[in-house]
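Next up: some structures, all given as structure tokens.
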Structure 1
Amino acid sequence: MIDPRFVFLAAALSLFGGYGYIRDTLRGDTSPNRVTWGLWALEGVLGFVVEIQQHVGLASLMTLMLGFVPVVVILASLKSPHGVWRIGRFDVVCGCIAGAGLVFWGVVNQPTIALVAFVAADQVAALPTVRKAFLAPMSESPRLFFLGFVNCAITMLTLRHFTTAGALFPGCVLVTDLTIGLLIVTRIGARRDLRAKATRAASAS
């Protein structure tokens, strides 16, 4: 365990990463998927409220950042004519499933089951951006996700006890952020697409 005050460093890293992502969105270099970011904004705010009620402590600051940054990203995408990704059927389906998970989280009376439903909704909400990072990594900015990974890692290290309430949400976000960041920088999906096109061209000739 590290000093709980390190959570302020984690929050600062999130703000720094968020600033870069928002700047890139306003420039039109990054096109956030509004389904993912809209749900992340809602979930971050709701998660922060729940963690305050459950007395999670300073670690809840990480969750607050997970709500605040997406809110500003959505606002930036509304201001930039190029700062939005076209929503498709997959995005809509994921949004509906995630929304249903949030509704279930709000009505179920079992705290652990409710938390699992909440985290599952968050992970489903991330799928459109995971898919976009795989298919079109050039439309994303990796720094925010890598700093989000560091944010979550620091937050988990500040926990005195690894409880479900304190560790499940940041732990899952940690894995998701790292996955998205790696998909963007490795461009594995884009390279696979290029190889497939080259193979088809060779076959046609």
Structure 2
Amino acid sequence: MKKLDGNLKKNIAVFISGRGSNLKSIVRYSSKKKIIYKVKVIISNKRNAQGLLFAKKQKIKNYYINFTKSKRLGNRVLNILKKNDIKMVCLAGFMKILPAYFIKNYKGKIINIHPSLLPKYKGLNTHARAIKNNEEFSGCTVHYVNNLLDSGKIIIQKKTRITKKDTANSLKQKILKIEHKIYPRTINKVLSNL
């Protein structure tokens, strides 16, 4: 595959709510020669999300818009995505459920990474719940987003063993390292089929 310059890469948007650790790994990965995407837009539903500071440092267009409460703001987000020729939306620690009208507009083009082996442990506090239930393994799942919480078609999963010494925090850190590896690669793979 010949080198893709920035103009030939497909534009993606990343939606965040917090630190943006997955966002950082996606941006780093996108700078490699054979990767077919670049992060063109970052949107956060939290004004003080640390990931927005990273976006500013990287000179990536970024917006604070809590559009999940407003169809008018949701339409503003859709307009931003359209104006920037966004081919796919990647949720990376985005802690809001997207409205149905938004998902319909990007059907099959929104993916999420979730810190459990879905369909187990949808929603929050996945690590503590897995430990409490004496699970032998946990991990993360990249999946398509649909109208049901953490229920879209699974694209890839990666698991890790839960040890007797693991706490919710140590398991979170272990799984985050896996997320940082598989999410950027999975984005590239999904986009190559769009």
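A short reminder: the numbers here are calculations on the coordinates, not readings from a lab. Computed from a predicted structure; not experimentally measured. Cβ atoms are built from the backbone, for glycine too; each structure is taken alone.
Which one of 1, 2 has helix-only ellipticity at 222 nm (-39500 (n - 2.57) for each DSSP H run of 4 or more, over all residues; to 500), as calculated from the coordinates, equal to -27000?
1
1, 2: which one has distance in nm of label points 7 Å out along Cα→Cβ at positions 49 and 161, as calculated, at 2.7?
Computing distance in nm of label points 7 Å out along Cα→Cβ at positions 49 and 161 on every structure in 1, 2 gives 2.7 only for 1.
So distance in nm of label points 7 Å out along Cα→Cβ at positions 17 and 81, computed for just one structure, reads 1.8; which one of 1, 2 is that?
On the way: 1: 3.2; 2: 1.8.
Only one of 1, 2 returns 1.8 for distance in nm of label points 7 Å out along Cα→Cβ at positions 17 and 81, namely 2.
If you work out distance in nm of label points 7 Å out along Cα→Cβ at positions 33 and 177 for 1, 2, which one comes out largest?
Of structures 1, 2, the maximum of distance in nm of label points 7 Å out along Cα→Cβ at positions 33 and 177 occurs in 2.
Rank structures 1, 2 by relative contact order in percent (Cα under 8 Å, 6 or more apart) and report only the one at the top, that is, the highest. Could the numbers behind the result be given before it?
Working: 1: 29; 2: 20.
For this comparison of relative contact order in percent (Cα under 8 Å, 6 or more apart), the top structure is 1.
Here distance in nm of label points 7 Å out along Cα→Cβ at positions 25 and 41 has been calculated and equals 0.7, so which of 1, 2 was it run on?
1
Thinking of 1, 2, which structure, once semi-axes √(5λ) of the Cα gyration tensor in Å is computed, gives back 31, 19, 17?
1
When distance in nm of label points 7 Å out along Cα→Cβ at positions 137 and 185 is calculated for each of the structures 1, 2, which structure yields the highest value? Could the numbers behind the result be given before it?
On the way: 1: 1.0; 2: 1.6.
Going through 1, 2 one by one, distance in nm of label points 7 Å out along Cα→Cβ at positions 137 and 185 peaks for structure 2.
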